[in-house]
Structure formats: structure tokens, C-alpha cells
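Novice: Following this line, the structures themselves.
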Structure P
């Protein structure tokens, strides 16, 4: 392999970040043909394919994703060097890249990640939300330091990564203030024929809710299903239906969405995991998240 041409690597980095050669050409003030040719030279020197066609666009190959993760760090260091030479603070922040699965409530994600921001070292946190299988592909090439999810790695996944249970808690149910008194009486049987806002049917929580409803012989009316838990809460705030959230954040949910708690159950347990590429946690931010979750957030 030849020495890396960093100008070519920079062109690749801009294209990958912008999502297309046309957009990158406008940013770099070069013709698309010039950029395309330089990236081809980079691929030839590295002996790998960095992009592949997807319709009219480009997507990164697995090798391209790995190269991008290194390019991010290389050019971040370049920007940092400029700051140091200009007399800016020279302490390098700890880089903390986190993948969060779509089903993890935003309030839970913040509560779990907040301890990492309280470290004595400066921390630069980068959060990305996606489906678990895509996040696992990135942690396998060390593009992520940690994944936050509500389920462990699925059986049969050929990825070297490890589950770390952060904690578990029961589930609380909420309704708009105008409806809360009606559903609070005789809970949980008041949920029978009540409008219910549910997580998408491919989630662990959906399965747990359905099993619990069957056990207590309650049949709610599905008023909507949601991939995004924050959107589900917004619909609940508007009075469209009842929704659930982890009990550990029930006070935050009540305050932020101006809703009332109508009941709780410990028979449904929501579990939250950190997935890392290492069996023994070493990254200071991941350690801070894990310790705070076990000793404080879920200890109650």
C-alpha cells in the first residue's frame, strides 16, 4: 500500500460527510469530476472500495466506514492543532461516541449519559440514533464507544461485542390531565377499551405490554404505534391516548409533558444495556455511565 495522500483523504471525508460528490464539490470549490478522480486514486492507493452506488447516490462500504472513522479523528486533530497554535485551550477532550437505539426514551438516554459529562476531563460527546443492527456494525469497527439499548445483542449476530446490564425498572402509565382521573380509578382494569399509544410492535416493550394486558384480562384500543417515544409522549400530552414510560423517569415525564401518572406496574420490567467492544470496560465515559446507572439511577 502506498503512503496516504491526505488531500485525497480530505476529499473523501467531505464527500462522506456531505453525502454526495455534487454537494462536496460546492463546498470544496472543485468540479465533481476532479473530486471523483481524486477519490478513485485514493481507493487505488488503499486497495479498497470506499463507496458503492445506491440509486443516484453513494453509500459507504464497510471499508469506507472504517476509513471515515479514522478520517474524522485525523481532521479533528488538525482543527485542534490550529486552536493550540492560536493560543486556545490545549487540553484534548475525551471523545465519546454513543449509538442509541430508536426505542430508548430520550429522557432515559440523557439520564444515563449525563454522568459522563461530569468527569474531571473535558468530554466531547457524539450521539447517533439508529437501529441496533446498524449500530452493532459500527461498534465492530470501533466507530462507537458504546451502544445504549433496551435489549442485549440478538442471538446469532456475528459481531464481537459484549452486553453490560445497566439496570431495570417497572413501567408507569400516563394520561393528559383532563383524562387522568378517569383512568386512575380502578387501574389497571380501567385500561380495558381505553385508547393506548404503543411502541412499535418489533420492540421488547410492546411484547411485554401485550403479555401483561392478556394476563390481567385487559384489551386496550390501539390509538397509535410509534418508533419515536418522544413523539408518542407528545400525542399523549395532546390527549390522544394513554402511554407508558420507565418508572425511573416518571417525574421527568410528568413535568416535561404536563401529564399525570395514572398507575404503575412492576410486572413489566424495562431493561437497559450498554454494549461495548470490550468485555472489561475501560473508556472513562463508559465507566462513568455504567457506575452511575448501577449505583444511583436504578438503585432506587
Structure Q
């Protein structure tokens, strides 16, 4: 089984060109499933049937894994067994009929305009780290890009004159993300001190956002800094880079942007993924209506 999993991961890396994050997720899911099956020399792929898979899912539920995590495990198994079928190792996919009971979809957390304004102005613009962090926050909110996309930016990917950034998203797909003027100004201010502090890292292929050691900043570091700034400015919500992505999309729709445009800006492959934000805006409209309309509660 380990050999087949390694072959599948290599197929994803070379032929499907999936991102490193996606590859790690597949590897984790499938290796934990392999551990559930038992000793390596006792595993025969042809003996894995839907009943075994349902027992595995039941075990995950008993261990209180989230519904999202279990859904990802199901998707990983489907893809893996589909690959084994194509390669002739199996006659049919035992995971093809696996289904999860549909639960209520949790609405994404986002910041209101007052909260995002406080957050964006919290970093100290008088220090290298503060200028960098302000540029990061402005970039995340201005573009709605994923934190993995942000840390992957190189100097050449940002056109400050054209006010646009080239973003490499999931599956290495590229898209152009417009940058608002505050983001352009913040990045320009940061680049000035960046080039002074790290004169050896000014090439166009060098990372845009650097840590204190002069190497590429990590997503984990950005998450930690974001939590720190949220606490400093008194935001009680759990703030993450993805919350800024949700905030970007919600504010666009609140201001009248159409769903297709938001889908393209976010880099979503399917519009159904973007439609969650219509539930957010509809929910907010209902709250406003209930508070403001004199007959909103009439007849209740």
C-alpha cells in the first residue's frame, strides 16, 4: 500500500501539478488510512471494500474529527482508488459511493469595515517589520488572495505602476489580482526599506516578503502576526488570513460586485464555492431589514 500511495503522490506532483499544500494533505490522509488498515504486509488493495471504508469513517467520527476533515479524507480516498482503477490495480472504486450526510454549512467569519480599518493601521509603520506587515495586511485585504499565494509572491510578480499582482493559485493556475492604492502605497513603502535592509535580495526572482533572516516569510509566521495585531486593536473574533479573504469577498458583494467577478478575483474554479458569500450578505440584509423596517415583524 505504501508503494501505491507513493506512486499516486508522484502522479499528483508530476502530472496533475498540484500545490505542495495539497500534496501534503493527500499524503497525510492516505497514510493515516493505511495505518487504520493494519500492518503493511497484510494489506491487499483488492480486499478493501465499502464496508471497510465506512468503518474507517465511523472511527474518524468517534475521534471527533470535524465534518470538513472527514469530507477531505473521503475525497482523498476517492481520488486514490480511482487512480488504482486506472492503473489496473483494482476493478472498481470502493470509495465511489461514499457519501457524507449533508450538514448545515457554516457561514464564514469576516470583519466589518470598522474592524478591518483598525487592523490595517495597527502595525508600526516606523519599523521594517511594521512596514512589511502593513503591506501584507493591505495586500491580503486588497486582493483576497490565499496566504499560500501571498508568501509565494516574488518581486517580479508585483507591478506597482500597473497596480496588479500575478498570483499563482491552486493547481499552479495564474491570475491577475488588482491592487488598491493603499496596498500599492504600503508595498512601495515596504520595498524601500526591504531593499535597504536586504540589499542582496533585490532580484526580481527573490521573495517579496522576507523574514528577519532575509528568507521567504512563511504562512505560519503571517498567521501568528495577524493574531497579534487583532488582539492589539481589540478585535475579539478569531482572525486569520482566510478571514481577510472572506472579508474581501463579503465587502465586494456588499458594495454591489457581481458573483462572477468575485469568483474570478478569488480564483475559485466553481461558482458554487463563491456562492457561500451570498448567504452572508443575505443574512446581513435580513438583519438590517428586521431592525429598520417598521413592519418587519408584523404578523409574527
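Since every read-out is calculated from the coordinates, none of them should be taken as a lab result. Keep in mind the model is a prediction, meaning the values are calculated, not measured. Cβ atoms are built from the backbone, for glycine too; each structure is taken alone.
Novice: Out of P, Q, choose the structure whose coordinates give volume of the Cα convex hull per residue in Å³, for residues 11-98 alone equal to 123 when calculated.
Specialist: P
Novice: A follow-up question, please. For which of P, Q does semi-axes √(5λ) of the Cα gyration tensor in Å, for residues 67-146 alone, calculated from the coordinates, equal 26, 18, 8?
Specialist: P
Novice: Further question on the same structure: Given a computed value of -12500 for helix-only ellipticity at 222 nm (-39500 (n - 2.57) for each DSSP H run of 4 or more, over all residues; to 500), which structure among P, Q does it belong to?
Specialist: This value belongs to structure P.
Novice: Between P, Q, which one scores greatest on mean count of other Cβ atoms within 10 Å over residues 27-34?
Specialist: When mean count of other Cβ atoms within 10 Å over residues 27-34 is calculated for P, Q, structure Q comes out on top.
Novice: Quick check on the output: 0.10 is FRET efficiency 1/(1 + (r/R0)^6) of positions 107 and 195 (r between Cβ atoms, R0 = 30 Å, to 0.05), derived from one of P, Q. Which one produced it?
Specialist: Q
Novice: To which of P, Q does the computed value 1.03 (Rg/Rh (Cα atoms, Kirkwood Rh)) belong?
Specialist: This figure was derived from Q.
Novice: If relative contact order in percent (Cα under 8 Å, 6 or more apart) computes to 17, which of P, Q did it come from?
Specialist: Q
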